[in-house]
Each structure stands twice: as structure tokens, then as C-alpha cells.
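Input: structures, listed below.
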Structure I
Amino acid sequence: MKADLGIWSKLTQAVIALVVVAILILIGLTYLPEIQKNERFRQEIQRLDSELQKQEAISKQLRADIDALRDDPATVARLAREKLRYAKTDETVILFETNAATIPAH
């Protein structure tokens, strides 16, 4: 059997609902800094993953360059000509100098 308490029953339900809402808000405010910190960590992980991919690409290119220098005599000869200005016998080397003022800026 239920007794009709009138307005007190409705007020009790409203107070209980407000207490539940207040507890949920308190929980949300308590965990909000943690949620924000986790988001910052996710962004940092994404940035680091991107940097890792770039570095792996550079590493792959450098390994290919090393392998070419180790295994391909034509590569060694080409680099000797370009960097050290070496030439084969009976070969004429023509050097073109560039003026820094005439090079367009990118």
C-alpha cells in the first residue's frame, strides 16, 4: 500500500535526481583533466609516429646509398667525379661556377 505524500514525494524524487546529476558532474569534472591529458598524449604519439616514418624513410635511403657505394663501382666513380673532381685519362673536365646572386630563391 502506498500512501499519497503529495508534494513531498515529488520533491524527494527531484532531490534524488539533482544529487545523481551533481555526482555525475563531479565525476566528469574529476576525470576531465585526465581525458585532456590522454588527448595530448595521443597527439604526441601521432607526431612521434610521423617523425618515425620520416626517419625510417631517410634510413632506408641511406642504406640504399651505402649499398650502392659498396657494390656498384659506377656509383663510386660518379661520386669521385662529382665530389672530388676526378677525371678519367684523356677526359676533359669543364666546371661551371654559379653566382649566388643569379640563383633564384625558392
Structure II
Amino acid sequence: MSAEYMHIGIPVINKKPNMVYNEWGGFWVNTDTDSYDYKIEYLKFEPGSRFPEVIGKLFHVAYKVDNMDPYLAKAQTVVFGPEVLSPTARLAFIFMDDALIELYEEKTQ
């Protein structure tokens, strides 16, 4: 198992500058997460978003993983997913040790 820190996700009530709308998920997100050291992803969820309400209320820490299945098996709760984003990428949110964790799996073809 290998996990690489990606960002911390912070839900916000008001849109911040430079946020773009993610139609697939029903939320607004800043696009410059990797452009500064803090690696903060701001998220504003719209009513009807495909994500459970808890994801729009709690901070989360995101990790890129080589295989999310072992993490899913050890999770206290799987909150969302795993969702297939593309033939090579999956996304899931879990609770582990009472913390909300985003798992992003990307495989090279």
C-alpha cells in the first residue's frame, strides 16, 4: 500500500475567486490546489450534489493511492464510492480513525 498526500479539502459557504463548477459532482472548487505549499482545496457544494452531506460539512485529507481496496477494507465507514471517474481513476471517501479521508486511485495504462 502506498499513499501520497494530495490536499486538505475545506468546505466553504461562499464561492472564492477562481472557483470553477464541477457539473459531474455538483460543486465549486478552486483549480490552483497545487500552486501553493498549503495544498488547500476549497469546495462549495450545491443543493443536489451527488456527494453525501457530511462531505460538504467536514474537512477531509486527500491521498493518492496505488490501490484503494485495502483502505476501503480497513475503513470504519465508506461514505462515498468507490466511484469510477475514468478507465484509470477511482474516487472514494471513507472514515478512518474518525477522520474523513479522500482516496484517489489513478492507474497508468
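Values in this text are rule-based calculations from the coordinates and carry no lab data. Here the structure is a predicted model, which is why all the values come from computation and not from measurement. Cβ atoms are built from the backbone, for glycine too; each structure is taken alone.
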Open item on the list: By the measure distance in nm of label points 7 Å out along Cα→Cβ at positions 42 and 74, tell me the structure among I, II with the highest figure.
Closed with: I
- [ ] Identify the structure, out of I, II, from whose coordinates distance in nm of label points 7 Å out along Cα→Cβ at positions 18 and 82 was calculated to give 3.2.
- [x] II
TODO: Match the computed value 4.1 of distance in nm of label points 7 Å out along Cα→Cβ at positions 26 and 50 to one of the structures I, II, and report its label.
DONE: I
Open item on the list: Given a value of 2.7 for distance in nm of label points 7 Å out along Cα→Cβ at positions 34 and 58, calculated from one of I, II, which structure does it belong to?
Closed with: II
Task: If FRET efficiency 1/(1 + (r/R0)^6) of positions 10 and 90 (r between Cβ atoms, R0 = 25 Å, to 0.05) is computed and equals 0.65, the structure in I, II - done: II
TODO: Determine which structure produced the value 36.6, 117 for Rg and Dmax of the Cα atoms in Å, calculated from the coordinates; the candidates are I, II.
DONE: I
Task: Origin of the derived value -27000 (helix-only ellipticity at 222 nm (-39500 (n - 2.57) for each DSSP H run of 4 or more, over all residues; to 500); candidates I, II) - done: I
